[in-house]
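Alright, structures below, take your time with them.
Just so it is clear, none of the values below were taken in a lab; they were calculated from the coordinates. Every value quoted in this text rests on a predicted model; they were computed, and no experiment measured them. Cβ atoms are built from the backbone, for glycine too; each structure is taken alone.
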Structure P
Amino acid sequence: MPTVPSTLSAPYNELTRRLSDLTALEEAIGILSWDQEIVMPKGAVEQRSRQIATLSVVRHERLSAPDLAELVDQLMHDQTLTDTQAANVREARRDLMRTTRIPEALVRRWSETTVKAHDVWVEARKADDFSAFEPILTELVELSKQRAAAIDPEAPPYDVLLDEFEPGTTQAQLEPLFADLKAFLLPMIAKVRARSQAGGLPDTTWLSEVVPADRQRTVGETVVRAMGYDFDRGRLDTSVHPFCGGAGPSDVRITTRYREDAFFGSLSGMIHETGHALYEQGRDLDLADQPVSRARSMGIHESQSLLWEKQVGLGRPFWTALLPKLQLSYEFLRKVDLDSFLFGISQVDLDNFIRVDADELTYPLHVILRYEIERDLFNGTLQVADLPKVWNAKMQEYLGITPPDFRLGVLQDVHWSMGSFGYFPSYTLGALYAAQFMNSCRDQVPGVDAALSRGDVEPLLTWLRTHIHREGSRFGTDELVRRATGEPLNPRHFIDYARAKFTRLYGL
């Protein structure tokens, strides 16, 4: 635990000590969850369920202690606190309000069910059997409604769930935002489809060249090191679903998955997860065990992964420096020039069913589809049993394709098995933030693209460290964005970026 300055008041000193203990419990749960995904033997599911449930209950008990609530209430009125200390108290109070209202029995049942549900989802996905996942998914939806009602019985359940990942965000805010995106994306995708059908586009067959997984791993590790990922405080592993986890900024673990006939997918996934990891490793280490150091929201977290994966990792400056090095490892790329390479890695895949493999233009529609399904599940107009049918209908309406099986459709994402309802909108919010942050960095650091062309990420990473990573949760999301960019979230940055990029790539 970081040393607390002796000048702090005794009540604030006591609060930081107790918050540090709570953080340690969260970190222990994080490591157990990572172990379950990566190395835990399959037969240990029941034990792991009990372990995580027990730690979750212990954390809940400590967070629910009446004297902790009294301490936080006292400090909420302490005028001697610094702005950072006051923000820490504010974030602690938010945790208390969301957690202490949930009965202990529901906490235990939730923890046990989510651990079991993950294993059920893995097996159901493997067997392509939605009916095997349906009962426990139905249970998770019901438990989520109970949790939402306990936290705020006056608010719509889905708004309460959204607030867990995007503080203050509601359906009323997302509806017009997503409507504007659909109004841009649907006709733009139609133009790209027509241009693709006309033919004459650059050859991209090199994307399916076979590359052994071990070589992909070696190349990927080199790239993420060059991005600034610190392997002394992190590691890279393989999982069914790529993720970034671990136990705080000194233990940040990323994963990827490999397809030997789709080498760029694993590299893109590593860049994405490294964006998350750089955020975590860049947090304020002096406050690492305090709520004020945490990421502001999942949308802001996604902005970091998508900024690196899309804004940087699909851009000309980044690959001006990196493509010659990649060509040394992958001989088949030596015949691919930079323009053809950039088209290949950014092309719109009109036949793709998988969200995590989607291009920039179709990706938001994958998210909007999931948001609309979750919204209707929790507003009572959709039942779990109807998910496959509704999923396929929306895929056809928005993307013009229908999944041939559950693996490529309703069973593809891990989130529902974790009970992470309300999470999906963060992905598209992240894309919007990423475009806005990148534009602001270019305005404030004029040489950033030239540096990337030389293989130097330091100017960009320094800007992100200063304006996003180290700020943690000192400010609300709107204030954080305004301080970094001079304006609140503005989707025109993404829309203008996507329109210009795909108009250029496809000659529209």
Structure Q
Amino acid sequence: MRLYRPACLIAAVCLAVPAYAQTAADAAADTAAYRAQGEAALERLKREPVPPSRARNVIIFIGDGMGVSTITAARIFAGQAAGKDGESFETAMDALPYAALVKTYSHDAQVSDSAPTATAIMAGIKTRNGMIGVGPEAQVGNCASGKGQLVPSLIGLAQDRGLATGVVTTTGITHATPASAYAQTVQRDWESDADMPQAAKDQGCTDIARQLIEGSTGARLNVVLGGGRTHFLPKSVRDPEHAGKSGARGDGRDLIAAWQRANPNGHYAWNRAQFLTFDPARHTRLLGLFEPNHMQFEADRAKDPAGEPSLVEMTETAIRALSRSDKGYVLLIEGGRIDHAHHAGNAFRALTDAKAFDEAVAAALRLTSANDTLIVTTADHSHTLTISGYPVRGNPILGAVAEAPGKPQLAMDGKGYTTLGYANGPGAGHDHARHDPVAVDTAAPDYRQQATVPLSSETHAGEDVAVRASGPGAHLLRGTIEQHTIFYVIREALFGAAQK
């Protein structure tokens, strides 16, 4: 993976997001080299100026489920994929100069799901698992309880100030994290009207897809890119890409057609070829829905029948489109399928998507200036992925633990074990019998890492995650903070004290 340096307009800006001279191929080889490396890092840190306090633009990157163990494993994975020393490799996110640890518990849970954690980042409050954009005074699934408890998102606040806005994700666009940008609901699973009980409809609650097309925030989004076509199409309409699939809506409404009518100068795309014809000089808005449900994992994207844009391509297009705004923009970008791969106990796809996520961060740094754009990267929650054993330096991160090249370490049952594993998940098997990973290809795309507790789906984890940032206001992200503090830092950078 290539290391990027952002476009620098003035010398001070270049210092704000340092471009590391050392590459992984130049990893320290002896004591003197380590000392020189440390001294150089110290001097760089001493020279870093405090960034400006006010931002014109904000890009919020959320790696869904990208805990610290995933960050570390993905760094090694990316370095090794580039034929370099993975342990000392430096990613685009590593170059961001400010960082903090983030507490991820929700209002009612020690370990959160994506709905309340995304709400914390985007709306500044902790709420209950399962709810988006609604205060903790409401009850999950109780439509009436949410009345009067709706909270605005950063996207909505930015729109009220005249800023352009966008949401990009590799999941369905109505999934919890992207929905936190524009939707308010007591049940994250109400993605279409077909998912809702009649009582909720009678009480006036609206599904997430309708909120995207008709809601006060959703309807004003300039760029929307992700998956999830099925929630916007009626059951009577067949999917344009997959034979045998059709829409999910029970109300008979075609919300994609409704968006096109409301945006005559907008551009709709459901495949990569159509996406590439978007012209920000001609098209005022962009809606891309590239799958009936979630987009492909990065490892599988090339095999998609109709073709899908990469996260990097969607990021670059969104930035170029939103940059035409005279007043600035706020953009939410989610690497959502990191989480899904972890739930499947599949580290290969989780790390491949995390690597693609970092490349999207690199693209954003390259296309923006640290003088006016705050870039924040974080995770909503972690997963139970562990990095363990005592593998030799350079051991393949997806491989079995080896104490020396060709010499695997053995557990008490006489079998090897992998560096990466999960505390729970499908990799445990139902019969509790443990296969010997030394005898199989643990780097294969479909390999499931072994797990301790057998579950059909691996779970989230509750430890702190990292937030890392550059640009105006980034210096306020430091120490150990509550997750909803991120919202207030971003709001301060965008609007200053006037928005309080």
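Laid out as a table, the results:
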item	result
Rg/Rh (Cα atoms, Kirkwood Rh), for residues 234-353 alone derived as 0.99 - corresponding label from P, Q	Q
Value 0.75, calculated as FRET efficiency 1/(1 + (r/R0)^6) of positions 194 and 410 (r between Cβ atoms, R0 = 35 Å, to 0.05), assigned to which of P, Q	P
Answer label among P, Q for the case where mean count of other Cβ atoms within 10 Å over residues 202-209, calculated from the coordinates, equals 13.6	P
Test item: mean count of other Cβ atoms within 10 Å over residues 42-49 calculated as 10.8, pick one of P, Q	Q
Winner on relative contact order in percent (Cα under 8 Å, 6 or more apart) once structures P, Q are ranked, highest first	Q
Computed -20000 for helix-only ellipticity at 222 nm (-39500 (n - 2.57) for each DSSP H run of 4 or more, over all residues; to 500) - originating structure among P, Q	P
